[in-house]
Structure P
Amino acid sequence: MILCRIVMSFGLLNGLLLLLAVFVPLPVNGHEYGWEQASSLMFLHGLVSGAMVYAALEKQRGSDLGFKAFPASIMSYVLWLCMVLRWAAQ
């Protein structure tokens, strides 16, 4: 149960970071994480953050969807993070 709250908080914080990056591009290793340079990454960031929050809520409710989607949402965040690291390394 505590892991669900941690993941939900992490997803909400990522959503706030994304909202901040929409208005003020964030510098990442010489690149700007903003709408002009990283729009596809930002779109995926929003989807992954929303999936993390939704899966955590469903798991707290005890639904079957939550138990299946919770690990998938965490893995999708790891894959998104790998994409961002690859983008930042260019």
Structure Q
Amino acid sequence: MDKMAGVFPEFHVSDDPGKIPWADAVVWTVQPRIGPRVYEWIEKDDIQNVSWVNGEVRIIPHMNSILSDKFQCIVLPAGFITIGKNIQPG
């Protein structure tokens, strides 16, 4: 998924949790075999709403986001996922 950040600037990536806007983003992580945990996220301005069922998180892109031109929905499988307190549930 971190390669998505190279294509879509709306996908953010960092290995520093201090750089993440936790309250205003949906954040998920990947633990690579070697190296630090990598955090990936989409910020509030690019999210219309978020829902979760059975360990899957579904992100509906905001209609003004470039993501909505390409995706109807982004589905993240169970794992370490946080949904910021300022994100609109769906």
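Read-outs throughout are calculated quantities, based only on the coordinates presented, and are distinct from any laboratory measurement. Please read all numbers here as calculations on a predicted model, not as lab measurements. Cβ atoms are built from the backbone, for glycine too; each structure is taken alone.
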Comparing P, Q, where is mean count of other Cβ atoms within 10 Å over residues 29-36 highest? P
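Given -1500 as the derived value for helix-only ellipticity at 222 nm (-39500 (n - 2.57) for each DSSP H run of 4 or more, over all residues; to 500), which of the supplied structures P, Q does it correspond to?
It was calculated from structure Q.
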Comparing distance in nm of label points 7 Å out along Cα→Cβ at positions 53 and 69 across P, Q, which is largest? Q
Quick check for you: by mean count of other Cβ atoms within 10 Å over residues 21-28, which of P, Q is greatest? Q
